[in-house]
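In the part that follows, the structures are each spelled out as structure tokens.
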Structure I
Amino acid sequence: MERLETEIYLRYKQIIESLGMGTSVCAGDESPAPQRVRMEDLLDRYDAFCFDGYGTLYNRGNFVYEGALDWYTMLRAAGKQMRLITNAASDVDSVLAADAGKRGFAFSEAETISSGSLLKELCVELRSRSVNRRDIREVYYIGRETGKHVLEGCGIKAVAPAGEPVEPIVAISSAKDTPETYEQAVKILKRPSAMLLVLNSDAWAPKIPGDDGVTVREPVSGALSERLRRDSMCETNGGAGCETFYLGKPFPAIWEKVKRSLPEGSRVLMVGDTLGTDVLGAKVAGFDSALVVGRNVPADELEADEKVLGIWPDYYL
């Protein structure tokens, strides 16, 4: 992993611990060693299968990873509960479900749970706080144009790229910044009582493999948000930076929503490609996890990454 990536996921662990999740969740455990399995080996062990989207089942455009549709078809045929659990905040859940369907993964809107869908509950909480209450009617937004649909669903307007919201609030859903928008975001976050909303907590993500089969990884919204958080540290906020809220995996809120959507007592497996969001998140939820190796965690870096993060899955796929 890149140094910044490591620091981000270790920070996520610290935040989760501060929420009272306990060291039993976050400390990691090397024993027993993860089992190397095929999906069919897991079929009878679990009632529900949760899948990350990008990097696990598919990537940008119409790209689908080899074997992913076979997993989907097998589990549907077996009558298993299935969920798409994604940190994508590029649109509302109905659109994300439809996009997955175009690739052959027919998840319903009810089976699709995104980090962006958590914003509405967070807004209700922030608007009702007795101390430091936030109206959150405007934000400075960096992300895909379609991500504004998530904001609009919460009654939030994105101000112009050169503008400033009434309250100093910045929302990030993808790494679509320019030098100008980055500078403006930092300026806003240095204002008193500034707030940063991280709608997609992924720090790094895999691109579509090249013709040589090699997967290149790139920093995404979580990395951009961390740079903004650090660069906003100033005398105004006591050197601590802006107040920051993270939505999606690995944080608890998304898992509570997943659990509410599943039959009580379900044996659940989370399948993903990232140690710091999918695998750690599964531990937070109390689910088992399977890591797809070689995408967001290069095979030759896997052992070192697990040790530095203190995170191990139950299985390797």
Structure II
Amino acid sequence: MSIYVSGSLAFDRIMNFNGNFQDHVLMDKLHMINISFMVDDMIERRGGCAGNIAYTLALLGEKPIILACGGRDFDSYADHLRSVGLPLEGIRRDPELFTALGFITTDLSGNQITGFYPGAMKKPCGYQFASIGSEDLAIVSPGNMEDMQILPRLYREKHVRFIFDPGQQLPIFNKDMLNAAIDGAFAYVCNDYELGMTSKLLGLAREEDLLDRVEWLITTLGAEGCRVRGRDGTDELIAPVPCEHVADPTGAGDAHRSGLLFGLSRGLSVVQSARFGSVTASYCIACHGTQEHHFTMDDFAARYRSVFGKLPISL
């Protein structure tokens, strides 16, 4: 079985603001915002949704195929992916453009403001699948818009279970584009805010109406964990997994997707897999950067048991 992870590859410049954004926004001046935040520090890390998801899957012993495009400055990122055993066969390289670059500022309340230069992400991955079928698993995460529309159609045709995660690209979709992308998806994954945007865009009376289009609806809720709803009537809150110190929430959603995919690849239910997602997210938020966390399988198992009890599989 292969796991295909499409989405962005990017360098992230992560900054922390020692205050709260809301204290610097004049509500009666929203039509003419001109705000500058003096940040305390800045670090550059490897990121992008596809890279983040694949990285944590590699820590779990998986070797997913990344479907994305890197730029002329991608060599150091490629070396990093090789160092954790990830294949590069699905990554297109563009010699003219820079790799995508994100600027992320987080305030004391965990709120974030992000600026994003797409660079090589403007190009579709162009991957030629040698073989693909119903035994495979895929996630379509935020990335090149052409990929986000073409790959769901391909996965439907090949009967591949796929997760659709619109993330930061959601505002670019119109109603018809989003309906076409999620039709027949195994799961739709987003955070609570994105779920509200999705319901508004699709004109849904209730969030649950998304289950007419997908089998599962998984909503991440930050520090409150996540909610799993299924077409079969399942509606369960998955507890968050605590860590000693929350350093940075950036990338927690991607790490959660990794645990979810790992559980599904091992034949677990969506609820059980979402519990794995809570564990993987807990490692990510304890570090600055989205691919800086590490764990052993023994550590992972112990952390899982501390919240959820007995593991459903051997690790």
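Can you rank I, II by FRET efficiency 1/(1 + (r/R0)^6) of positions 69 and 149 (r between Cβ atoms, R0 = 30 Å, to 0.05) and just name the one with the largest value?
Max of FRET efficiency 1/(1 + (r/R0)^6) of positions 69 and 149 (r between Cβ atoms, R0 = 30 Å, to 0.05): II.
Tell me which structure, out of I, II, gives 16.7, 50 once Rg and Dmax of the Cα atoms in Å, for residues 213-300 alone is calculated.
Numbers: I: 16.7, 50; II: 12.8, 39.
Structure I accounts for this read-out.
One of I, II was used to compute distance in nm of label points 7 Å out along Cα→Cβ at positions 157 and 269, and the answer was 3.5. Which one was it? Present the calculation step by step, with values, prior to reporting the outcome.
Numbers: I: 4.9; II: 3.5.
Of the structures listed, the value fits II.
Once volume of the Cα convex hull per residue in Å³, for residues 13-180 alone is calculated for every structure in I, II, which label goes with the largest value?
I
Consider the structures I, II: one of them gives 16.9 for mean count of other Cβ atoms within 10 Å over residues 85-92 as calculated from the coordinates. Say which.
Among I, II, the structure yielding 16.9 for mean count of other Cβ atoms within 10 Å over residues 85-92 is II.
Determine which structure produced the value 1.4 for distance in nm of label points 7 Å out along Cα→Cβ at positions 277 and 293, calculated from the coordinates; the candidates are I, II.
The value was obtained from structure II.
Name the one structure among I, II that Cα extents along the principal axes in Å, for residues 197-252 alone of 40, 25, 14 was derived from.
II
With FRET efficiency 1/(1 + (r/R0)^6) of positions 173 and 245 (r between Cβ atoms, R0 = 41 Å, to 0.05) coming out at 1.00, pick the structure among I, II it was computed from.
I
Consider the structures I, II: one of them gives 22 for relative contact order in percent (Cα under 8 Å, 6 or more apart) as calculated from the coordinates. Say which.
Comparing all candidates, it corresponds to I.
Here distance in nm of label points 7 Å out along Cα→Cβ at positions 53 and 221 has been calculated and equals 1.0, so which of I, II was it run on?
Structure of origin is I.
No value in this document is a laboratory result; all are computed from the given coordinates. Just so it is clear, the model here is predicted, and its values are computed rather than measured. Cβ atoms are built from the backbone, for glycine too; each structure is taken alone.
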